Every structure is written in C-alpha cells, then in structure tokens.
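Please find the structures below.
Rule-based calculations on the coordinates, nothing more; no lab input. Keep in mind that this is a model prediction, so the values were computed, not measured. Cβ atoms are built from the backbone, for glycine too; each structure is taken alone.
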Structure P
C-alpha cells in the first residue's frame, strides 16, 4: 500500500493498495488503522461507514460537518467510477479555496483521504456507481455545512472530469448531463461561508 500526498494540498492523500491476484480473483487489505496512522503520522479512527449509489452524471457536494462533529473521510469506489474532490476551507491556509482530486474506480481500487477542514464532493462517471467512505466522527444533521458545487471561484470542472473519463475509457464523448439535488443547487458560494475551520488548528 502506497500513500501519496497531493502536489497542491499535501494534507490530502491518495492511497494505492497492494493487490494480490491470480486466476481465482484478487485480495487486498483496504484499511489497517495501525498502518494508516503509522505511515501518515495521523490519528484517524473511523467510527462510521457510509455507502451511496449514484447514476452517471450525479454530482454530490460540496459537503462538510462543523465542529464538534467535523469529519475526516477515507473514500473509495466498489462499483463504477467517480472523480472525487476536496476543497480547502481552512481560514488562513495558503491553499484556501483551492481543490485537489482523484479518479477512483472499482478497477484501480484507489482511496482518497479528505482531512477535517475540507469540503468534499464527487461526480459519478458510470451508472450504478457505489461509493463507500469511512468517517472519524458520527453524522450530525445540525452540523451540516456545504458550499455550492458550481461556485465559479472554486471552479470545479465537473463536465471536464466526465469528458476526460469518457476518453480514458475509449467511449464516445457525450455532452454530460449533471444531476444535482435541489438542496445542493441551493448551497451558498465559498465567499459567503463563515468557515469554522482555521489553518493549523
């Protein structure tokens, strides 16, 4: 298992597992708390596992929870594919308002670690995409926070993610139809966010 920091935002990690395969199938260790914390120097202790299913073109995000229910997340795809993103919302951070991301598929088995202090979202690139994530704090409805998925200051190129994946899989490039919940369409942009997170804390 290898851990790679994002070039733009080092706190965000991509994890690539070591896969053992033969003509029967494959095996890999998807998570080991001791190994994760020893290699990364973090103190990540998941307490809740979540799973979602999405159709192609579904955009979910950009979500976070406010303290004391803030969450770090370790996410992966077990069917289909997503482009997953983390947006830095830590006041005073040198990368405040910037994003980094990773392609997660059922084939590559990669995982993406989003620390506390980041808004999280993804676009489903295939139908029947199943997305799983471990959280180090429990869900609390009153602590929900979000920023607008289409915020022009953050400038996430959802359609480009989709088109690039179509080319990568040698499918015909089609005009993406983004599917967004009414709730996510009504989120406020980053410039209107009173962020509860401070860089370095």
Structure Q
C-alpha cells in the first residue's frame, strides 16, 4: 500500500480574515511539532465497509510508519520509509518498494513534515476544552453571511496544548457546534517510537 498524502489533512487553506489574525502563533506551534523527535497523526473515517483508522508516526528527518486498519482489509496495512528506502506490507511482513514508488513516498513525507508555507488565515478562539483537555483554539476565518444556517458552514479548528505549545487536534466541524465533527485528527508525541527497516525484505515484484 502506498502512503496517503496528509498535507490536506494536516492543514488547509482558509477563507478571508475578519477577526484578530493569530496565524503566526499557530505557525509557531507547527514549527515546534516538525522539530519534535517524533509525532503521531491519527484519525478515523466511516466508509460503507465500516470504520477505517489511520495512524502515521513521523520521525524527522527521514522515517515514517503508516498503519491502516479497515474491515475490508486483511489485517494492518503498513507503509514504511527509512532514509531512501520504502517498504509496504501486512501484519509485519514487508517487501521493499521499487524506486518509482519510493520517490513518491519520500515526496509526500517531505511535504507532511515540512514547515507549512501556506497555512491560510486563522483567528484566535482562545482558551477552551476539547475532549476533556485544556487547549487554545485557532479557527479558519470564515466570513458568515447574516442569517446563514450555522449547521451548514464548516470550519477548521486547530487546538494547541498551552503547556507544550504543540498542536493536539485538527477538527473540521459545523460552526453551530451541535453535530459530531466531520473529521477529527489527533496529534500526539510518543517517546517510544522506533522505525527500523525490516531485514531480508524481498524486493517488490512487477506484474
């Protein structure tokens, strides 16, 4: 399985600003994330086959392990990057990918761990609670027409841990706040991540 590009999940362009611009503060948080020893991105998505869960561990400057589980797939499907080598497999059995696929994974990895250049415009939400955690929120600056149905206007809110200064959640939800998020991405910073190239992995066969 090839890696899934997370650039659109991590960040998205925003609408025009209409309140205090706090984009610089949010950019600082993402810069700190990208210099962490390791960070993890997790999210789940409902599909006709059931819930798909993705977890991606990043270890800058050149290591990544993506794990996808789905009712429609046999076991965990994984994609790994270690330096200039990439691997794919299921339940721990890997094969080494061919150069053309490896280069694509390297490009997507670099895009995901690079400091964002087009963050968009975010306004300050301030201190709040999300999933039981004290956080500071930043929301895309959406210009809402008078009388608009707030349940139909979606916005992205990124939450930052005030103690560490690191992003913790990236949420797309209706401004009404009365429905479950359309997408909730969780960021965490595990200290026990190890990404090691598998030994004796066969080279991917062409068909």
Value 0.35, calculated as FRET efficiency 1/(1 + (r/R0)^6) of positions 106 and 130 (r between Cβ atoms, R0 = 30 Å, to 0.05), assigned to which of P, Q: Q
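A value of 1.00 was derived for FRET efficiency 1/(1 + (r/R0)^6) of positions 154 and 170 (r between Cβ atoms, R0 = 25 Å, to 0.05); which structure in P, Q was it taken from? Walk me through the intermediate numbers first.
Details: P: 0.25; Q: 1.00.
Source structure for this number: Q.
Comparing mean count of other Cβ atoms within 10 Å over residues 122-129 across structures P, Q, which is largest?
Largest one: structure P.
One of P, Q was used to calculate Cα extents along the principal axes in Å, giving 53, 44, 31; which?
Values: P: 53, 44, 31; Q: 61, 37, 31.
The read-out comes from structure P.
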Determine which structure produced the value 0.95 for FRET efficiency 1/(1 + (r/R0)^6) of positions 26 and 114 (r between Cβ atoms, R0 = 25 Å, to 0.05), calculated from the coordinates; the candidates are P, Q. Q
